[in-house]
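Laboratory data are not the source of any read-out in this text; all were calculated from the coordinates shown. Nothing here was measured: the structure is a model prediction, and the numbers come from that model. Cβ atoms are built from the backbone, for glycine too; each structure is taken alone.
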Structure 1
Amino acid sequence: MTAIEISPRVYREDPALPGYWFYGDLRIQADVETHRFVVDYARRHLPAGTEVLDVAAGEGALMLQLQDAGLSVTGTSWNDKCRVTAPTFRVDLDSPFSSADVGGRRFPLVCCIEIIEHLENPSSFLRHCASLVAAGGWLIVSTPNVESAAARLQWLVRGQPDMFSREEIEHNRHIAMMWREGIEYLIGLAGFKIVEKHLLGAFRLRPGISGGLKRLAYGLMERFLPGDTRGTTRLYVLALSGDSPRELGPTDVY
């Protein structure tokens with residue numbers, strides 16, 4: 001088991017599930033590198049005490065990290081599993097929502113980490129997120145990178161990335177597969193512009209022949225194939241573009 005320094009708590013790897021992590025005793029339901037990016041971004045861009053909103057907080061691991069970094073944190077939950085002492089609003093992300101549903105205010109930083117792929121209507125979700133972001137603020141969105149070398153090999157062998165297998169659909173509700181062109185188009189429709197984009201997370205490789213062959217295959221794919229072949233997670237930092245969000249209608253279809 002590996003531990004990563006942070007004060008006053010630590011990140012620790014789940015001994016039963018290598019590659020999955022806890023912060024304190026709260027499970028991180030994303031790549032640990034994604035959480036570390038968000039916390040570092042908040043530290044670098046926001047004064048201590050700034051209000052941050054974590055949408056779909058899970059057990060609250062990211063909320064707790066942001067609290068420990070000196071931020072004032074609010075969360076949303078749709079399953080009441082959050083275990084962090086902080087204002088938490090129950091919000092159904094498959095239905096329309098607005099700032100009125102999170103205390104009637106907008107936030108300088110809104111975090112939507114590994115949630116968009118669980119939703120029935122990602123485009124509607126992004127449009128409603130625009131109502132949560134304060135002027136001059138940011139929205140951070142992440143989702144599995146289905147163009148990665150690992151995902152492409154899974155496509156080839158199994159017909160879909162493992163993250164969107166039938167088991168993942170039924171047990172984790174991974175129902176909305178977001179590729180680069182698709183999500184970036186929806187980002188623009190929702191009234192956002194891309195400030196930064198990152199590919200985060202390392203491929204998990206077992207020791208031995210199988211891991212060695214995968215490492216070789218991934219290296220060749222990253223060198224010769226187009227697209228975002230690196231990283232398990234796709235992450236965007238977004239800002240309001242000034243354009244009004246719009247919905248796709250019948251005139252947008254041939």
Structure 2
Amino acid sequence: MKEFGSFFFLILTLISTGCSGNNADDRNNESIYRFEGEHFSYILYDGAPQSILSSVQSTLEENFSRIINDLEVASMNRVTIRIWKDETDFLDTMFHDLGVRYYGASGYVYSSNDIRILYRNNTPQIALHEFCHAASLVVNNRFGNRPRWFWEAVAIYEAGEYKDPKTISYLAAGNFPAIEELNSNFNEGNYKIYDVGYLLSEYIVHDFGKETFVNLIRSNANIEETLGISTPQLESGWKSFVMNKYFYKL
């Protein structure tokens with residue numbers, strides 16, 4: 001399977017406010033290191049380097065207040081960040097949790113207070129992206145991948161993962177993916193949401209406001225109910241916004 005680098009597959013399962021994901025600790029592991037931060041607890045497996053904690057912790061703490069304020073989260077329980085060095089062990093844990101292995105994935109959210117990550121060069125950014133998912137679950141604990149396009153768009157936007165549309169060939173050609181296409185399953189090989197998720201959120205915030213953006217999370221992206229427009233109108237408005245702002249044409 002293709003290695004996705006900065007593309008993160010994030011899936012929510014077993015959502016429960018009381019679930020801490022302790023099953024990950026129940027299995028034998030030769031090297032486990034624990035560290036307590038201000039808002040986050042960290043557990044390193046398989047000899048994952050302790051040196052990574054400084055950059056992960058600073059990235060999360062620097063963005064913590066902004067993200068929970070943006071998403072109108074009054075408070076959050078301490079979040080556990082689990083980091084594996086060995087990909088096989090990470091995927092085995094994923095299989096234990098989800099009943100499936102998603103090859104190429106570098107992180108997933110087990111619950112709103114339990115994040116699981118595979119150590120990579122961009123681990124701090126992966127952790128930030130996943131935390132945005134976790135915070136969105138506090139807004140709506142039914143939100144995980146429901147629907148996938150907005151689940152990802154929210155995290156991509158809040159984590160600041162902007163991608164210049166002029167570098168995205170299909171957008172430059174005027175071919176904007178439909179919401180239905182962006183909603184396709186990860187294993188179907190469509191990863192366009194990771195290209196355009198920031199731009200979608202940017203458009204919604206710009207035209208409808210941040211409060212409506214959060215309300216869209218609460219409604220599981222019920223476009224007609226929350227935005228008062230149809231899905232084709234959302235797609236058309238988004239295209240016009242991006243073309244006008246970034247390509248200087250209608």
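Here helix-only ellipticity at 222 nm (-39500 (n - 2.57) for each DSSP H run of 4 or more, over all residues; to 500) was calculated and came to -13500; which of the structures 1, 2 was it taken from? Corresponding structure: 2. A value of 16.2, 52 for Rg and Dmax of the Cα atoms in Å, for residues 111-222 alone, calculated from one of 1, 2, originates in structure 1. Set 1, 2, criterion distance in nm of label points 7 Å out along Cα→Cβ at positions 55 and 143: the highest-scoring structure is 2. With mean count of other Cβ atoms within 10 Å over residues 39-46 coming out at 19.8, pick the structure among 1, 2 it was computed from. Traced to structure 2. 1, 2: which one has mean count of other Cβ atoms within 10 Å over residues 47-54, as calculated, at 18.5? Going label by label, the one that fits is 1.
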